[in-house]
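Just below sit the structures, each encoded as structure tokens.
Every number in this text was worked out from the coordinates using simple rules, so none of it is lab data. No experiment lies behind these values; they were computed from the predicted model shown. Cβ atoms are built from the backbone, for glycine too; each structure is taken alone.
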Structure I
Amino acid sequence: MEKVKIAIIHNKTPLSLKVMSELSQKLIASGHEINQTEPELVISVGGDGTLLSAFHLFNHKLDQVRFLGVHTGHLGFYTDWRDYELDELVASLNTKQEASVRYPLLDVRITYRNGKEPKHFLSLNESTIKRNDSTMVADIYIKDEFFERFRGDGLSIATPTGSTAYNKSIGGAVLHPRINAIQLTEIASLNNRVFRTLGSPMVIGSHEWIEVRLQESDECVITIDQFRLQQDEIDSIYYKIADENIQFASYRHTHFWRRVRDAFIGES
């Protein structure tokens, strides 16, 4: 058995703290190393939000780490193991040949009107753009070609793995995570004789990119997964499939459409 350096990221619920402690002991007893700074495998204990936090902690080392989720609540889209399956999880680390499943990420770049340095982010789920106190007006470009002028509450740009989150709640499509694409979905667009948009979600391929040029420079809110940024003097926000991707350790991998059925439909 090869020793694996493992970081455990967890939320603060009593069950997650208990599971984290038990899992650490079982991993150490099996010969693995708990290493919170230079891991090869990152295990999140909690829910999908915990795994998002783990991703952002280690997104500067995506070529070196794999991720695995242990769920301590309702079944999540990023978690293959439950809190009562720790022995099976450790046994699979010790005995099974592991492979990685790679999923696309969203590359976000913000440029400014006042000469401020651009900002760059990676998102696992989605990014949204909204104005604080009024509707947002923005020109949408796809691969540097003007597509439409949008007016409404905001825009959401999601990865396939994020398509089942906020994107779905605003009418976006559910995409299989192996599809190398991003999805643009409008949030309460205004359509009249002055403003006219497509009105339906758009799936953008890996060879294209989206540019959102804001028409007013006062403060807006941009989210990157669970993080919220108050920004002003924005010129453009660029979105594309990232060069990097996330690797999930697939010791055991639940069929994606089974996850969708279990999460949104349940037993028939």
Structure II
Amino acid sequence: MKEVGLEEHEAILETRNLSIYYGEHRVVNGIDLQVPAHQVTAVIGPSGCGKSSLLRVFNRMNDFIPTAWVKGEVVFHGQNIYGKKTDAGLIRQQVGMVFQRPNPFPKSIFKNVVWGPKINGHQGDLNDLAEDALRKAALWDEVKDRLRDSALRLSGGQQQRLCIARAIAMNPEVILMDEPCSALDPRATAHIEDLIQELRSRYTIVIVTHNMQQAARISDLTAFLYEGNLVEFGSTKKIFTQPEQKRTEDYITGRFG
């Protein structure tokens, strides 16, 4: 993967002096971060450093946690998504989320894909929508003859790709992934990693991962968080071969974490 720089790609998401709190406990401390469009940005760091909390603020998933609140700004297309007039539901359509463990609805494969667009008033053909999303998620050929079967009958890796298809069906610009391979076997993990590489031309992807090798394989840029602070952010090649911060080098080489 060629080295990329922030200057080559316009930022689609940006945090400005962002701090995240649960009650009085601050888990992210004044982070400034730019996420370039149509790139894969990995967020790495030890457990409890604020990675998942940072990911969730990008589509206001933290709104569902009563004690969660933020200071600073999260900017999407130049607008602060925490502004008083922002429609959080619309933000979640434009910035989709794929969780750590596959979470298909207890419905058919077809209904899993079209459920969101249908309840949001999709006017097009739902069969075409389902096929398109499943093709983009590299799942169509495996399920096209059993779309009415329960999604719960799929393998773990297939379920995760179905969840990606479900996100794609909402026609987002950004897809957030919170350790999407942590519950999968190596073969299923390889499927997801290959899929991420295919999707990066259409979507901006932000992925949280504990797997250093995975971050090095699939991402263009890497952000390293430690104890709620953004220690270093830059091209993945540079972060993994010539980090500027000693703490980054120590984490990547396994000296802690």
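Looking across I, II, the calculation of FRET efficiency 1/(1 + (r/R0)^6) of positions 19 and 203 (r between Cβ atoms, R0 = 35 Å, to 0.05) that yields 0.80 traces back to II. I, II: which one has mean count of other Cβ atoms within 10 Å over residues 83-90, as calculated, at 15.2? The read-out was computed on structure I. A value of 20 was computed for relative contact order in percent (Cα under 8 Å, 6 or more apart); which of I, II is the source structure? Structure of origin is I. Computing mean count of other Cβ atoms within 10 Å over residues 155-162 across structures I, II gives 25.6 for structure I.
When FRET efficiency 1/(1 + (r/R0)^6) of positions 123 and 243 (r between Cβ atoms, R0 = 41 Å, to 0.05) is calculated for each of structures I, II, structure I gives the greatest result. Can you spot which of I, II the value -5500 was calculated from, given it is helix-only ellipticity at 222 nm (-39500 (n - 2.57) for each DSSP H run of 4 or more, over all residues; to 500)? Among I, II, the structure yielding -5500 for helix-only ellipticity at 222 nm (-39500 (n - 2.57) for each DSSP H run of 4 or more, over all residues; to 500) is I.
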